[in-house]
Structure I
Amino acid sequence: MVEKVLKQIREGEIVDFVKELIRVKTVETEAPVVPVITEKMKRIGMEIEVYETFNPRFPENKRPCILGTLRGKNEKPLLCFNGHTDVVPVEFPEKWTHDPFDPVVDRGRVYGRGACDMKGGLGSMIMAAQALVDAKIELTGTLVVAAVPGEETDGWGSESIVKRRDWDAVVIGEPTELSVNPACNGISTFWIKVNGKSAHASMPEKGTNAIDKMLKIMNALEEYKQKLSRRVHPLTGTPPFVYCMLRGGWRSVIVADECRLHVTTHLVPGETIEARFAEILEILGNLKKEDPELQCELVDSYDDPIILPLPKKGPRRARLNPTEIPVDEPIVRALLNASKYALGRQLPIKGNRYACDSPYFVNEGKIPTLAFGPGCIDQAHTYDEYVEVKQLVEATEVYALGAVGYLGSGEYDRVK
């Protein structure tokens with residue numbers, strides 16, 4: 001059975017399909033890539049469902065989800081291969097060696113926006129389904145490849161499919177360099193906003209400089225970052241706490257009456273977004289006691305104040321808390337076994353330092369979910385983004401044999 005499947009996995013076809021996906025510009029809209037994916041799925045013989053989802057804050061901005069089903073002998077177990085179709089914008093195309101949306105193969109790499117994150121992973125998942133059909137493998141359970149929108153912005157695509165089917169396990173094709181990652185960090189972004197009082201710069205004592213006040217906050221946050229560095233998870237490491245944007249004042253010779261600091265913080269398994277907010281609010285509260293002039297608040301991306309406790313439902317809930325599943329889950333063991341058969345070596349177990357769509361499945365759907373895919377996260381969102389051709393092929397092999405291992409077939413009992 002192994003040889004039958006591996007013989008149907010051809011490097012040239014995989015590369016060509018991934019390049020076809022990259023050519024379609026899917027920045028803030030995924031609709032243009034729907035025909036490419038659905039036509040491929042039709043040729044494979046998959047059943048196709050396309051529907052629209054949206055962020056409840058912006059219901060007019062509908063985004064397409066694609067579910068391609070490779071139906072087995074039974075509906076269950078039901079395995080989902082999940083990949084997102086959107087990519088981050090290209091702000092400075094002149095800094096790329098090649099056109100980011102005209103992919104090229106050079107030195108064993110496919111270059112282009114989304115090659116690593118994550119049209120490489122999505123393409124490999126679909127090509128794995130094709131290999132199973134071409135090898136005439138009759139699965140005992142059912143495989144669905146989900147091509148979801150909006151992962152780079154709000155994650156409503158994956159969230160929308162959690163209850164659409166009765167999933168037994170999910171594999172997300174994020175770039176893990178072919179490690180099997182049952183643990184994934186969470187993420188939260190927020191602004192700290194400081195209000196001051198404007199005055200002529202020749203008489204700063206007449207005003208309250210919001211930038212000076214923000215410096216006090218940042219000094220306190222530096223001490224907090226040291227505390228975070230002592231929180232270590234064995235698979236995902238320490239939780240990053242990063243200043244991403246700093247905006248203050250509006251012109252020279254005027255004391256700044258406002259300053260904003262944008263923070264992106266990741267959370268290791270065992271932490272929660274609400275607890276992180278509580279710690280930040282405590283720091284701000286202590287600073288206010290020391291300095292009665294300090295006026296500051298914590299706000300979200302929509303400039304709404306962050307108030308605890310967070311709601312349990314709706315768009316303002318803590319949607320992206322970290323996730324972790326046991327390493328002996330059947331889906332973990334299925335991929336590890338598949339790597340031994342396909343590659344002659346067992347792939348390592350690691351964790352995602354970055355966040356992905358796993359919280360919707362693990363935390364809310366209670367569905368065992370892991371990340372596994374070609375490419376290195378170091379290449380995601382960068383100039384000259386690329387994915388190794390060898391990793392595309394090996395990922396396709398592990399996806400295909402992993403699906404057989406998890407779902408079973410007439411020739412192979414499923415992992416339990």
Structure II
Amino acid sequence: MGDGARGFVADENIRGLKVAFFASPIARSEQVEGPTARVREELSRLAGELWAERPVAARVPVAVVLTGGTEDLVLAWLDRPEMRHGPSVLLLALPYANSLPASLEILARLRQDGRGGQVLVLERPGWREALALRLQAVETATFLCTARLGLVGGPSSWLAASSPSPGLVRERWGPEVVTIPLDELLDAYHDAVHRRGDHAERDRAALGAEVARLRAKAAGVVEPDDKTLLGAVAFHRALRELVDRYRLQAVTVRCFDLLKPTGNTGCVAMARLNDEGVTAACEGDLPAALTMMVLQHLTGRPAFMANPSDVDLTAGTVTFAHCTVPTTIVSSFRLRSHFETGLGVGLEGRFAVGPVTVARIGGRDLDAVRVFRGTVRPGAREPREDLCRTQVTLEVDRWNLGTLLERPLGNHHIIVPGDHVAAFQAVADEVAGAAARLMG
């Protein structure tokens with residue numbers, strides 16, 4: 001029983017979890033041995049299911065509080081130098097043997113010391129799901145701390161509340177922001193379009209084949225001609241080149257500044273990168289890119305970055321719109337021009353009816369989060385011509401609609417199919433700790 005005489009039962013690694021079992025020195029053996037074996041088996045099974053294909057790099061500290069009278073033991077374990085940094089602790093309490101009272105006292109002390117944590121009561125409905133959420137949040141937080149986010153050209157000038165410094169992004173959420181001059185993207189674009197040399201003909205043929213595949217996948221092509229489509233595909237090749245060169249997991253581009261020198265848009269490039277698993281956000285919006293990174297990593301699906309363009313409080317609806325959308329999250333799409341300028345190529349996607357999650361990271365110190373559920377309403381036969389090309393109208397509860405109008409965190413919001421509200425908030429709690437404020 002290890003150090004059972006002193007109340008410390010075991011300290012071991014279980015599939016990415018750093019687990020310790022604690023019992024009072026006066027606890028009877030039946031209060032320790034049976035629960036220890038059962039909890040060890042459950043943790044091994046759950047961690048194995050969650051991380052079978054994507055092991056977590058961090059060791060998640062888990063204190064299994066078997067009995068009361070263990071507060072000082074657990075706190076001493078957590079005060080080790082290697083435990084004071086990294087993921088916050090999970091306190092697993094039993095619904096007997098004064099385990100829960102001790103766990104609450106421990107967490108209260110941790111919070112007094114500015115540290116985070118969570119108590120879960122074992123053997124009660126929902127504890128496995130809550131544990132899975134927490135482990136998923138830790139895995140996502142670990143990913144963020146190792147990710148590289150490219151900022152190409154800087155944030156657009158109109159992002160008055162959405163232009164945090166790269167240092168703040170790193171400090172608060174983890175990703176390293178790699179600043180890249182817009183000219184590098186433009187040079188790569190012009191090289192793709194006007195390539196010279198031995199392989200020029202082959203490369204132009206490859207671009208033409210990509211255009212043909214894009215046409216075949218689309219439900220229709222309205223304004224763009226083949227030359228314009230070729231330029232849009234060339235932007236994808238150019239942006240992909242930067243992603244590979246700088247080893248990026250995500251990128252956000254000051255895309256409106258591409259219009260004048262090229263007469264084209266990055267909308268197709270953004271959509272294709274997102275479909276390929278590289279998070280791509282518009283307008284140099286770092287908070288939007290962060291939100292997309294979290295949702296994409298949590299769900300394994302790309303996300304839609306959009307403007308809340310119309311709100312009807314009476315009907316309980318909000319319409320989001322933007323000119324690019326990952327094609328893998330819509331039921332169909334047409335190739336259109338860019339809404340504001342009539343140039344280049346935009347995507348007009350159609351969302352299937354069903355639940356979605358809407359989220360946004362924001363605040364002066366990136367310490368605020370908004371996340372809520374919505375339900376996609378059936379779309380009109382023809383989309384509106386006074387909004388960006390991809391449009392989706394959601395039914396949302398009136399409280400969240402009112403909060404959106406009264407206390408916005410900014411313009412851009414991120415939408416992903418399915419209900420992932422609890423998972424997103426768990427990541428915010430893990431990354432930002434007590435500083436994160438749930439805004440909706």
Structure III
Amino acid sequence: MKHFPFLAVLAVGSIFAQQRSVVVLHAARLLDVEGGRLLTPGEVLVQGERIVEAGASVTHPAGAKTIDLGNQTLMPGLIDVHVHLFLHPGAEDLQTVEESVPQRTIIATLAARDDLMAGFTAERDMGTEGAGAADTAVRNAINEGLIPGPRLRISGNAVDTLGGHEDANRFNPDQHVLSNATYANNAAELVSVIREQFKLGADFIKIYETGRDAFRDGKFSTPYQYTEAELRVAVEEAARVGKRVAVHATGEPGTLYAARAGVVTIDHADQLSDETMRLMREKQIPAVPTFAISEYFADHAGSAEATAARRKALDYHAQQFRKQMAAGVPFAVGSDVGPFQHGTQAREFVLMVKFGMKPLAAIQAGIINGAKALGWEGQIGALKPGYFADVIAVPGNPLEDIAVLEKVGFVMKGGVIYRQ
């Protein structure tokens with residue numbers, strides 16, 4: 001797994017000693033994500049950790065430092081609502097067996113840094129995959145300025161049933177290999193596990209609702225893991241303390257149960273019935289397609305037969321994605337990065353456009369809906385006065401070429417410059 005070079009690490013480390021000051025960012029363009037328009041030129045006035053002004057021109061206070069980013073486009077920091085900081089390329093099942101939690105936590109800090117340097121200033125970590133509440137320490141270290149990384153919403157260990165999607169089902173049972181998730185087999189156990197997760201520092205709960213997936217007689221099939229009533233109990237328990245539940249749910253009927261229960265996002269969403277799409281549109285529950293991980297697995301399937309099966313699944317999902325767009329389902333951008341290299345997940349935007357979404361719509365899904373999904377609406381996701389100064393710059397025009405999001409050249413988070 002590649003990371004930023006050692007000199008870059010030293011540069012980042014020195015950033016934390018710098019005091020935030022008054023800065024004017026200037027570039028050829030500024031993207032108004034909400035309005036869907038480019039301003040020419042573009043400027044952002046930053047004081048401390050917040051934006052004071054943004055537009056074609058801003059006030060230049062005496063003593064302010066002006067940073068001219070040339071022929072680039074200023075825009076809000078990217079948001080990925082589905083990451084796995086504790087995973088890296090390689091045998092996913094074996095990482096939890098062969099690597100200690102301290103080792104995996106160190107790897108997670110490197111992943112967080114790589115994601116930030118790629119322009120992702122906020123993320124949602126969708127389960128530590130067997131590392132328990134170690135993501136609490138990573139989030140807290142970032143918040144305290146000890147290490148560089150995105151703003152994080154964390155779930156701790158995800159929640160699953162015995163023998164479910166993330167259980168160690170393929171190992172010798174006599175070895176008693178631990179599950180990558182925490183067991184909860186009924187409503188009462190869900191409440192108990194959720195309370196424990198929040199005690200350990202989780203910001204939200206991630207539940208595996210479906211899996212494993214298959215095509216049977218040419219039709220997509222995936223078993224549900226929790227009933228609608230059980231999911232409602234989980235959503236209500238999280239809501240009791242002002243928090244939310246997100247689900248891994250690829251198809252029916254689990255996706256319908258999740259929509260009825262009122263989860264915050266339905267991640268993967270390979271298959272949605274008409275009724276599920278109607279509910280998601282009415283309740284504004286985003287689907288999170290995670291195409292990037294599907295493409296990666298198809299490209300690294302290991303055999304011609306496996307590649308063909310993965311490609312078939314990806315093509316099916318792309319077809320369903322177009323159907324979901326036509327039905328008015330909202331979307332957020334989540335890559336499922338971890339099994340593929342951290343810092344490369346802007347590929348998700350490219351794939352959403354490839355499969356039929358307009359570049360502006362993909363950016364709005366990622367940044368506006370991403371901020372909502374993370375519970376930071378009104379704080380991040382726009383270049384507006386009072387918002388956190390999470391700003392990136394990309395070459396060219398992202399409304400014409402979405403791939404420029406893979407070439408971020410400037411990163412500011414909370415008024416601190418991490419990449420220039």
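Computed from the coordinates by the stated procedures, all read-outs in this text should not be read as laboratory data. It should be emphasised that the depicted structure is a prediction, and the values quoted were computed from it without experimental measurement. Cβ atoms are built from the backbone, for glycine too; each structure is taken alone.
To test your reading of the models, identify which of I, II, III gives 81, 42, 41 for Cα extents along the principal axes in Å, for residues 47-270 alone when calculated. Structure of origin is I.
Out of I, II, III, choose the structure whose coordinates give relative contact order in percent (Cα under 8 Å, 6 or more apart) equal to 24 when calculated. Computed on structure I. Please state which of the structures I, II, III yields 1.08 when Cα Rg over 2.2 N^0.38 Å is computed from it. This value belongs to structure I. Suppose you compute distance in nm of label points 7 Å out along Cα→Cβ at positions 247 and 311 for every structure in I, II, III: which one lands on 3.3? The read-out comes from structure III. If distance in nm of label points 7 Å out along Cα→Cβ at positions 335 and 399 is computed to be 2.5, which of I, II, III is the source? For distance in nm of label points 7 Å out along Cα→Cβ at positions 335 and 399, the value 2.5 is produced by structure III.
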